[in-house]
Structure P
Amino acid sequence: MKKSELNALVTLLDDPHDHIYDQVKEKIMSLGSEAIPSLELTWESCFPGKERAGSELLQTRIEAIIHTIQFDDVKDQLRAWANSRENSLLKGVLLIARYQYPDVDSEKITNHLNLIRKDVKIEVQKSSSILAKINAINHVLFDIHKFVGNAKNFHAPQNSFINNVLENKKGNPLSLSLLYLLVCQPLGIPVFGINLPKHFIVAFKNSSDDIQFYINPFSRGTVFDRGDVNSFLKQLNIEPRQSFYSPCTNMDMIKRVLINLEYSFHKQGYEDKVIEIKELIAVLEE
């Protein structure tokens with residue numbers, strides 16, 4: 001479709017006749033993200049002093065269509081990610097960020113992670129023992145870069161988006177654990193996510209591929225052992241399972257991010273977002 005034809009079609013979105021609006025919407029939706037620039041230009045024309053000033057109906061309809069196009073795109077990409085052999089953790093968290101922030105700068109996030117990774121690499125090389133290396137990692141993340149657990153707003157949705165975590169330096173147990181993994185795994189440091197009930201932690205494996213100890217990024221990288229995990233489960237009256245001690249998959253982690261988001265949005269009363277997050281979770285369960 002020519003740009004002029006698309007622009008003309010977009011201007012029909014405020015037609016008062018529902019059947020015409022539905023036809024126009026369907027045609028625009030079929031174009032996918034290709035239609036967004038024209039939609040945005042027309043949306044901007046509705047502000048005071050512009051060509052279509054005061055057309056609130058047009059603005060509202062355009063906003064809804066853009067959101068639907070972007071949401072469907074995230075859903076399709078998440079499905080492709082889930083079916084991919086690689087399904088990298090970084091790509092997974094970036095897709096979750098794109099749900100809330102469609103224009104999120106992936107390159108900026110990657111560069112930020114590389115900067116932290118560079119600092120970790122320098123500090124780790126100075127350390128000889130394994131615990132000294134973990135202390136070095138913790139020093140970089142929590143002392144130099146000032147990341148901290150967001151205990152005050154523990155259930156805030158912002159804690160689940162990697163761009164917010166990097167910018168605000170705050171996160172929940174899961175997002176700080178993901179940050180730990182995203183920084184350390186590319187450096188060859190054998191840390192893995194542990195999908196613990198009511199919490200999320202990291203495990204460190206030794207050269208024999210056995211878990212040597214656990215790390216709690218939410219408490220500035222505290223190191224503890226299996227006995228401490230047992231005590232935690234006992235406090236919650238939860239029967240131990242092998243999965244509570246063993247590394248989980250990237251799929252498990254991304255699904256848990258979505259589950260956290262579903263709870264956060266429900267807690268804040270955003271039921272429309274709850275419905276969409278459930279759709280994204282369903283994609284991972286296909």
Structure Q
Amino acid sequence: MNYDLSQLPERTAKPREQGYTMVMDKGLSLREVEDFLEVGGAYTDIVKLGWATSYVVPNLQRKLEIYKEAGIPVYFGGTLFEAFIIRNQFDDYRRLLDKYGMEYAEVSDGSIDLDHDRKCEYIRELSKDVKVLSEVGSKDAEKIIPPYKWISQMETELAAGAIKVIGEAREGGNVGLFRSTGEVRSGLVEEILTKIPFEKILWEAPQKAQQVWFIKLLGVNVNLGNIAPNEVVSLETIRLGLRGDTFSHFLDMDAVDPMFRPAAKTGKPGTSMPRG
């Protein structure tokens with residue numbers, strides 16, 4: 001960091017198991033990738049090439065090389081996996097991962113109706129060669145999955161070999177974990193956390209209010225995903241309590257300047273500003 005500040009929450013160091021920031025690349029140019037990495041690479045743990053953008057983006061190989069040179073792992077979006085599966089091209093998908101030297105893969109069923117046992121078989125097969133992130137939840141806003149089913153699927157997918165499970169929200173943050181307004185389905189999240197270790201969950205949270213909610217609930221080292229490249233630095237300041245949304249969340253109020261402490265019931269001098 002550029003200078004010292006006391007009372008900052010402790011961030012885990014890369015490579016880390018918790019505190020992930022997953023960035024979504026929705027079609028950045030090579031120069032945009034380089035510019036993003038210049039300022040955000042230090043705070044990015046992994047990059048997803050959103051849905052099937054890797055099929056149409058030019059210079060895919062060079063883009064992957066740039067991320068690799070920066071030490072940032074990349075994976076193809078889960079929708080691409082689904083596009084191969086619905087076409088009965090699973091072996092082609094595995095060859096694709098091998099061709100581009102991918103170390104990670106996402107297994108999802110947000111756009112297709114995939115038998116869950118079959119989904120777990122795909123996880124088991126892929127985990128022999130790559131690290132698997134499996135996504136739970138539907139991209140269909142009308143399809144509401146009850147909490148017990150989220151939990152059951154997360155448990156079985158982790159048992160099948162996924163290193164983390166992803167809570168679906170899409171790039172807009174308006175399905176799955178969230179209502180159409182972007183509001184967190186807090187009861188769902190809290191129920192999931194009664195059974196699934198928080199470090200094993202990557203919460204898709206593209207909106208700032210969603211990121212703030214999860215950080216306040218689970219702390220600085222919560223795993224967050226679907227972050228826009230130009231929001232990575234902003235998110236890091238939110239994690240550290242250096243933006244208004246979390247400014248006082250991590251402070252020990254007994255250790256701050258007395259002038260800024262909340263007013264005390266005793267009315268001791270210095271605890272509140274005098275009235276004129």
Structure R
Amino acid sequence: MKIAAYQGPVVFGDAEANLQATLDSLESAEAAGASVLCMPETFLHGYFPTQEQALANSVELAGDEFAALLERVRGYSPTLILGLNELRGDKLYNTAVVIERGKLLGRYSKNYLVYEYFERGHEFPVFERDGVTFGVIICADSSFMEPARIETMRGAQILFSPHFNYIGYDGVEDHTWRVRQHHIALAVKNDVYVVRANVTVPESVGEPIFGRKGVGVGDSFILNRCGRVLVAAGLFTHTLLVCEVPEADLASGQRPFHRVDAEIARQLAEEYAKVV
């Protein structure tokens with residue numbers, strides 16, 4: 001099974017330009033034989049510091065605008081993971097939709113938030129393509145164990161991790177290093193492939209974040225179950241990563257967390273109860 005991840009620029013507030021980049025990536029992924037394509041976090045709209053901006057750049061999944069989007073991706077064979085700002089009633093979610101042949105299979109909404117105007121998602125679905133089960137986590141979710149662990153306990157063999165790492169320039173080096181290490185840990189501790197798709201944003205472009213200009217460096221990659229980098233985009237490049245996952249290397253049977261016993265589970269639940 002081949003999988004693909006996009007790294008490249010995003011146009012803040014221009015859904016049409018970002019959708020066209022998605023269509024181009026779908027075409028390239030299909031030509032490469034990829035079964036799944038992962039685009040970055042909120043790629044359709046961009047990432048905004050205020051609720052007003054995000055609401056102005058959002059979409060309802062039950063609306064005509066999203067129906068038109070589904071129609072435009074219908075002709076492509078790869079399953080598409082696309083990040084967007086989702087308006088659900090009067091609430092806004094940071095969501096990644098999973099689409100196959102123009103049909104919405106489901107969505108994952110980010111749990112660990114940067115901007116509190118988003119609602120937290122509390123559903124952790126898994127999906128299937130070509131007999132392979134996969135899950136989606138979004139950006140900051142990869143820095144915590146719970147979303148990835150829930151999905152891998154539900155059978156995920158691959159975790160797709162769309163990002164929008166547009167941060168203050170003074171912290172970008174440490175942040176990039178820590179994010180990569182978090183993904184390696186997820187791959188090893190959960191015995192899964194991990195796919196990161198991130199944007200690139202020049203320092204002079206984009207909305208200020210937390211009162212200062214930011215930069216998005218990329219550093220997308222695909223890791224195997226040992227946390228080894230199989231393919232990597234590097235920094236500030238515009239590319240489509242494609243990697244073949246050998247059928248024999250997809251985790252099956254026992255995973256590390258399957259050795260947990262009832263007492264460990266009880267104590268873990270007890271500790272969580274103290275902090276929530």
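Work out which structure the value 20.8, 76 belongs to, where Rg and Dmax of the Cα atoms in Å was derived from one of P, Q, R. Walk me through the numbers on the way to the answer.
Values: P: 22.7, 73; Q: 20.8, 76; R: 17.9, 53.
Value 20.8, 76 for Rg and Dmax of the Cα atoms in Å corresponds to Q out of P, Q, R.
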Calculated from one of P, Q, R, Cα Rg over 2.2 N^0.38 Å, for residues 150-221 alone reads 1.06, and the structure in question is Q
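Every number in this text was worked out from the coordinates using simple rules, so none of it is lab data. This is a predicted model, so every value here is computed, not measured.
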